[in-house]
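Pasting the structures in now, so scroll down.
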Structure I
Amino acid sequence: MASILKVDKLDPQSGTALEIGTSGDTITVPTGAGLTVTDEVKTNKISPATGVAFALGDSGDTFTVPSGATIVNSGTATGFGGDNTPAFHAYSSADQTSISDGVFTTIEFGTELYDSDGCYDTGTFKFTPTTAGKYFTYASFVADSGSSPTLSTAGITIEKNTTDVTYAFVDHRGNVTGRSGYPNAMTTVDMDGSSDYLIVKGYMSPGGTFASGAYVTYFGAYKLIT
């Protein structure tokens with residue numbers, strides 16, 4: 001015969017442990033009822049009710065994994081940590097010739113090694129990330145003045161929109177045999193995830209060629225996990 005037991009407190013007998021139910025029984029806490037435990041709970045498994053997702057805690061709660069404890073994930077973890085995307089790396093596979101003397105010129109990194117989110121444009125040579133954050137960016141190129149005259153200076157700049165965020169120069173003055181310069185630059189920059197873009201420009205004097213090469217003329221960036 002089913003019955004209801006109403007009581008304010010249920011304690012075990014002195015010197016024993018309180019047991020609720022027997023092996024094979026189902027203990028149900030109905031919808032709308034709350035079960036509050038203010039001390040330690042030990043169990044081999046916690047599963048959600050059929051058709052629902054299991055939520056651990058509420059917004060603002062803190063869960064602490066003590067020193068010496070180990071969390072083992074045998075499934076798929078989502079929403080933890082982060083990754084370094086959007087990310088891309090592009091390089092120049094064709095020489096850029098007839099570069100004007102002493103003029104900063106956009107370097108044409110026309111071949112992608114990878115582009116995680118499709119944020120680099122091989123037509124405009126701009127990286128426009130779609131996620132806001134801090135990005136590490138780097139670039140390098142080869143300025144080649146040919147056999148004559150000797151290269152005097154070469155420089156590289158990474159621009160955010162139309163403003164320099166970093167630049168570097170190599171100076172060959174006094175080196176009568178030098179004809180190639182290898183300027184490179186790197187920095188960290190904040191991007192808004194919508195309209196901000198990065199572009200790289202090169203400078204050489206006298207003019208000549210921005211030489212191609214996957215290992216020497218390249219441009220890349222990736223989002224930092226912060």
Structure II
Amino acid sequence: MKHWVTKDGHRVEQVLGGRSNAFLVSNGMYRLLVDCGRKSAYKRLCERLGEASPGNGPLAALILTHCHFDHAGNAAAVRERWGAKIVVHRSEADHLVRGENPDFRGTMLINRALTGLLADTLLSRSRYRPAHADILVDDRYDLTNWGFDAYVLHTPGHSPGSISVVVNNEIAIVGDAVYGVLPGSVLPPLAADAKAMVLSWKRLLDTGCDLFLAGHGGGRSRDLLRRQYERHRKRFGA
């Protein structure tokens with residue numbers, strides 16, 4: 001499994017890849033899971049959680065970067081199996097409790113037209129098992145109670161309640177605020193509010209992080225995110 005270690009010894013491991021990423025953050029006492037994939041990935045997630053960070057303590061929390069099915073699909077099962085508290089932004093707690101996806105639209109002309117036609121059908125067919133949140137985030141939530149030099153930051157745009165996890169101000173786990181699939185780009189194909197998303201890129205740059213781990217594809221560098229921010233802030237009026 002891919003992993004990164006910060007200067008203070010926090011370990012970040014990628015426990016799911018492929019169609020959707022999930023990451024485990026460990027500090028030697030506790031573990032935090034960031035996103036949990038779609039239902040079809042549950043068996044693999046369980047295997048990876050059993051293999052990852054041996055001896056690094058209980059799974060204290062599941063932090064959902066947002067409540068789309070491919071990031072929150074296994075939330076209820078993870079809570080039942082490991083007793084992890086679920087952390088989500090306040091604005092998406094109702095989506096989670098209903099197992100529903102927040103709305104989205106395309107960020108480019110062609111996929112904006114397609115999502116306008118198909119969004120309702122796609123969202124209704126992608127429902128997942130409902131779960132209740134334990135901790136609701138507003139603008140920022142510190143993770144120091146579990147011994148982490150880390151915090152949750154509101155980074156809206158892809159969805160209204162999108163959040164990122166900032167570890168040691170070195171690594172940010174950003175869900176779909178940043179897209180890691182297309183070479184030379186960080187622009188996700190879908191966003192509820194593209195202007196807000198670009199403004200969230202500035203919030204992420206202000207953390208000082210050098211690496212941004214996306215919910216799909218690979219990580220993105222600070223330099224690339226900065227260049228993409230400068231390019232797209234004019235396009236989207238940010």
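Only the coordinates and a few stated rules stand behind these numbers; no lab work does. Predicted model, so just to flag it, every value in this text is computed and none were measured. Cβ atoms are built from the backbone, for glycine too; each structure is taken alone.
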Computing mean count of other Cβ atoms within 10 Å over residues 71-78 for each of I, II, which one ends up highest? II
Upon calculation of Rg and Dmax of the Cα atoms in Å from the atomic coordinates, which of the structures I, II produces 16.5, 49? II
Comparing Rg/Rh (Cα atoms, Kirkwood Rh), for residues 63-134 alone across I, II, which structure shows the greatest value? I
From which structure (I, II) was relative contact order in percent (Cα under 8 Å, 6 or more apart) calculated, if the value obtained is 16? II
Between structures I, II, where is mean count of other Cβ atoms within 10 Å over residues 15-22 highest? II
Which of I, II yields 0 for helix-only ellipticity at 222 nm (-39500 (n - 2.57) for each DSSP H run of 4 or more, over all residues; to 500), as computed? I
